[in-house]
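Read through the structures below before going on.
The numbers here are math on the coordinates, done by the rules we state, and not lab data. None of the values given here were measured: they were computed from a predicted structure. Cβ atoms are built from the backbone, for glycine too; each structure is taken alone.
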Structure 1
Amino acid sequence: MSGQFSGRRALVTGAGQGIGRALSIKLAEMGAQVFALSRTKSHLDTLKAECPAITTVVVDLSNWDQARQAVSALTPIHLLVNNAAMASLDSVLEAKPEDFDASFNINVKSVMNVTQVVAGDLVARKQKGSIVNVSSQAGQRALKDHLIYCSTKGAVDMMTKVMALELGPKGIRVNAVSPTVVMTAMGKIGWSDPAKAGPMLARIPQGRFAEVEDVVNSVVYLLSDQSDMVNGHLLPIDGGFLAA
């Protein structure tokens, strides 16, 4: 298991904290040559200190040209995880146009940008690859005060399917994971209030939120050859939330 991804180059966006950070470390432990991308240098510095084998890349994905140039310099990339995202939580009547633009730029447009570079290079080299987009249960179920966030993740879900349809014949699989609330450091702060957490937990049959490892393990499966016939799917990591 430790050498499962030996000889493969992996890129994880939004790798400075939370899911992206844990995933980068896991992939390195499993033998991949990992490139961890984030816009926050201090987060990447601590990641590098924790796992020196990882190559860190500081770039703002909201800048189309700079992101494209930075990712191009890393190719070939055989395993891509589009994890970078932001959350802007407002109601329908209070959502702001600047938050809409910023959220779609990071959560959706950057996925297209990075994937175009990585997949385009693989196609040119006639090499296979696997891509996982980190979506959310919010892409499939309406949540109060999540107008913009739900919309971006719904877009990621359909983008995943179109990518799978077009890239599958070229040997590149594309899937997505759709977690419920994840207990990252930020998640613990945002959902530590029982009054807020209670109603959401009541909608999850397993009665708990996801841990970072739950998401990491699912992404690893989708990246691996063990899921070789899985393409174009949205894998819920939600304890049954979407089944209710």
Structure 2
Amino acid sequence: MKVVVIGGTGLIGSKVVARLGEHGHEAVAAAPNTGVNTLTGEGLAEALDGADVVVDVSNSPSFADDAAMEFFRTATTNLLEHSAKAGVGHHVALSVVGTDRLQDSGYFRAKAAQEAMIRESGRPYSIVHATQFFEFVKSIADFSTVDGQVRLPSSLIQPMAADDVAAGVGRTAVGQPVGGIREIAGPEQFGLDALIRKGLAAEGDPREVVTDEQAPYFGVRIDERTLVPGPGAQLGEITFDKWLARQ
């Protein structure tokens, strides 16, 4: 099976390419540094020629509201058009658990727009909603630091390792189109404040994590279950302790 991975040289994409290759599939890493640009359309026709599946794990280089919307609308339009011309039989996109509950964020409004374009395209598709990655614990802390303190609510989060994200995306890619959303998540739930406190301690980061139920998550106010999946999510195998031990 030929699978073209848009964003295939990034954190998740490179792992998806490697996993698919290990299972005997022809996995093509498509990204600007391999001559494929979804914003301009450059290289898309050539990359998608003969493809059975396209997997989009690309991300906007900017989280600013307008820039993110422009990226996802333009890139998705080009990718859907070229996929249709190439006769690609399955469009897979990686998105985020809780996207529909995070619409106060311009970035998540852009992700919702991407999902809507895929649903309404008439193409066979699967949208994979993943929870937050262990790899972004420090980024959450940095964004949430105010006057040297990390301020976060105790809302639940069920994070996962990038390796498990790639495994979930890869399984979806080689399966039948879902025609909807498949949720994937880590094997454990934490309070968001507790997760970041544990992650920083493991790195020897001295910042204090203060529990503040009014503190936003990347600028958005969340409730207890905004960031966790519903019943039936596919769970990864790598615990946070196991991931920390590998770092």
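Numerical summary
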{"read-out": "Label whose coordinates, when mean count of other Cβ atoms within 10 Å over residues 189-196 is calculated, return 20.0 (choices 1, 2)", "value": "2"}
{"read-out": "Computed 50, 39, 38 for Cα extents along the principal axes in Å - originating structure among 1, 2", "value": "1"}
{"read-out": "Structure responsible for 2.4, with distance in nm of label points 7 Å out along Cα→Cβ at positions 29 and 197 calculated and labels 1, 2 on offer", "value": "1"}
{"read-out": "Of the structures 1, 2, the one that 46, 17, 16 was derived from, the read-out being Cα extents along the principal axes in Å, for residues 69-124 alone", "value": "1"}
{"read-out": "Origin of the value -11000, where helix-only ellipticity at 222 nm (-39500 (n - 2.57) for each DSSP H run of 4 or more, over all residues; to 500) was derived from one of 1, 2", "value": "2"}
{"read-out": "Origin of the derived value 17.9 (mean count of other Cβ atoms within 10 Å over residues 117-124; candidates 1, 2)", "value": "1"}
{"read-out": "Mean count of other Cβ atoms within 10 Å over residues 173-180 - structure with the largest value, from 1, 2", "value": "1"}
{"read-out": "Origin of the value 0.75, where FRET efficiency 1/(1 + (r/R0)^6) of positions 101 and 181 (r between Cβ atoms, R0 = 30 Å, to 0.05) was derived from one of 1, 2", "value": "1"}
{"read-out": "With P(r) over Cα pairs in 10 Å bins from 0, in percent, for residues 77-164 alone derived as 17, 46, 25, 10, 2, matching label from 1, 2", "value": "1"}
{"read-out": "Structures 1, 2, by FRET efficiency 1/(1 + (r/R0)^6) of positions 21 and 85 (r between Cβ atoms, R0 = 25 Å, to 0.05): label with the highest value", "value": "1"}
